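Asker: There are structures below to look over.
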Structure I
């Protein structure tokens, strides 16, 4: 999976919140009928956001009758965690010059 697509999917606050809701759900899966009321958005808009999360490889789903159930794909979140985590005990490099915060003032 292309990482840029994953980070783009995570760059939207709605999708990030959807992913968090799915990941934290007891039992590991959630019905779209339980996700939609948490947002002030139409059901088609929520479905579009969920589709982008699916295309990024972050979640998967299954239709059961009328409803669609979603769950987290831990392989991708584990991969992201590995990329974003620096090795334990590795010191941070010395910084020289102004920091980004200092440059703004």
Structure II
């Protein structure tokens, strides 16, 4: 159980952590790890796609709001991963689970 929590946590560590967790889970197919891989992939893809758009605004308020929102979602995902729970990230977690349901 402890290695499951560790791999679920690693999946939130940028793209390299996501890749490590995915490759380690490829053989075992652990449901908790797969859940957090899908959550993390959705968060990071959203970060890059929305970050590109947000970067065009010349406002520190919009940029800092984006960073704070993203940080809260990542920390929420990390805390549920360390607790060993399959709780979706607020607002977008269920959407990510539906989109990436074939992954892992």
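Here, each number is a calculation from the coordinates, and none is a lab measurement. Owing to the predicted nature of the structure, the values given are computational and were not obtained by experimental measurement. Cβ atoms are built from the backbone, for glycine too; each structure is taken alone.
Asker: Once distance in nm of label points 7 Å out along Cα→Cβ at positions 28 and 76 is calculated for every structure in I, II, which label goes with the largest value?
Answerer: Top value of distance in nm of label points 7 Å out along Cα→Cβ at positions 28 and 76, among I, II, belongs to structure II.
Asker: A follow-up question, please. I, II: which one has helix-only ellipticity at 222 nm (-39500 (n - 2.57) for each DSSP H run of 4 or more, over all residues; to 500), as calculated, at -14000?
Answerer: I
Asker: Check the numbers for relative contact order in percent (Cα under 8 Å, 6 or more apart) across I, II and tell me which is largest.
Answerer: II
Asker: For distance in nm of label points 7 Å out along Cα→Cβ at positions 36 and 68, which of I, II scores largest?
Answerer: II
Asker: Starting from the value 13.9: which structure in I, II was Kirkwood radius over Cα pairs in Å calculated from?
Answerer: II
Asker: By the measure distance in nm of label points 7 Å out along Cα→Cβ at positions 4 and 20, tell me the structure among I, II with the highest figure.
Answerer: Comparing I, II, the top value of distance in nm of label points 7 Å out along Cα→Cβ at positions 4 and 20 belongs to I.
Asker: Going by FRET efficiency 1/(1 + (r/R0)^6) of positions 60 and 92 (r between Cβ atoms, R0 = 25 Å, to 0.05), which of structures I, II comes out largest?
Answerer: II
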